[in-house]
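Multiple structures follow.
All of the numbers you see were taken from the coordinates with simple rules; none came from a lab. As the structure is a computational prediction, the values presented were derived from the model and not from experiment.
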Structure I
């Protein structure tokens, strides 16, 4: 079914924008964010008539020990023919140096495991070595690029420097975990949260904060694409929390509204010196 293939690719891609704490020099907030998901638009070609669901993102870690992200995205997908429940579960670990990234992604359809991807990537010199355990054991060598932590760190640093557009590359373990994505990033001017923002109640202390509107387009380097595989737009706070998310996959798009946010105390102090 075309709608299932689209959703699998789309949900797996969501993980790539999820904010994670940056390396030493900028402390972002460990937190748990919950988003309600709904269909924004869908073409007849997609076959999708409705999407509802919930996305939960949890981050923990430190600049000394590395960072752990747990992510779950459950949706009910309706088509003219049937309805199904999709459940994406991802766990990642990125070491503090940004040179090692491990990932496990499981995708369920109606509680049955449809696909599992497990592996780790190590950056050395001009290359990245990806060792995949699932779905098949194999090694993939890619050109040197960023993992998600460094990707976000770069975004925030450029936003703080008032840069509005740039291009970079990323490996995040999504899709088949065997390719690098090119990303083009557009950053708007910092704005205050609107008084009538429907997410304001869930934002708690961040309701008085300012954010950058961000739009990221993702291109598959292996396909020499002229159009992006997908785009993700969101409002980004300096501590790494995002809200008002729009995920656009061409044939359909979804909106994510922040409904609950728990901010945890960041680890204080520096790394122990040996």
Structure II
């Protein structure tokens, strides 16, 4: 009888302890199961100039959505992606997809696009002709002398039908890769910054948008052929770390960036030199 009472007393004590400590319960303490609070503040890196200016406009829209965006400006094209990979910033806005792919390959990084940003189209500009069809036989065409933009310029000339390049050379093309040149065009390779100033001396020049803007050229008047709006090298992207691509705060920023208000800002600010890619 005494043994039975001792056993019952032990069971009662154990049950009481279980209630107090959670022993035997499948539920975890509330603190361990509570979801991490959604981010309400992020840092976005962008190169100085149009990229940073558009991000600033997007930051104002994001604030209306409850997200604070700190804008960090960079003066080069390598540091932003490295800062993103290292976790020093949350998003980077300044590059096209091929540039991002190359960074990932060289650095073993895992950065991805989470949205389209702006269009910065290379174009063929001329002070003498109104269309590529007007370009006569033997015309001198100026192109950038750096490997990336030089090849890009030749691809654009191929897009017009003025020349044909060796199959498969892509943006690595050089003038030695021109296989067909029915108008006997002559190519003058110049530093990219000098191209706008060459327009009075050559028939046409292939110029990147940043130098179009700095020189005050008008794509609607002097631009006789622009890259397609879906050209990989023309479409700038919003990049994030792959593991964070579905972060709600980042999606909010993309929504703010691609808003009608930012679209209007781009139209008012850049007058057609830069356009929305979204």
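Computing volume of the Cα convex hull per residue in Å³, for residues 178-217 alone for each of I, II, which one ends up highest? Mind dumping the intermediate values first?
Details: I: 111; II: 84.
Once volume of the Cα convex hull per residue in Å³, for residues 178-217 alone is worked out for each structure, I has the highest.
From I, II, which structure was relative contact order in percent (Cα under 8 Å, 6 or more apart) = 19 calculated on? List each step's numbers first, then the result.
Numbers: I: 19; II: 27.
Only one of I, II returns 19 for relative contact order in percent (Cα under 8 Å, 6 or more apart), namely I.
When Kirkwood radius over Cα pairs in Å is computed for each of I, II, which one produces 19.2?
Values: I: 19.2; II: 22.1.
Checking each candidate, the match is I.
Work out the source of -11000 here, i.e. which of I, II gives that when helix-only ellipticity at 222 nm (-39500 (n - 2.57) for each DSSP H run of 4 or more, over all residues; to 500) is computed. Before the final figure, lay out each step's value.
Numbers: I: -3000; II: -11000.
Corresponding structure: II.
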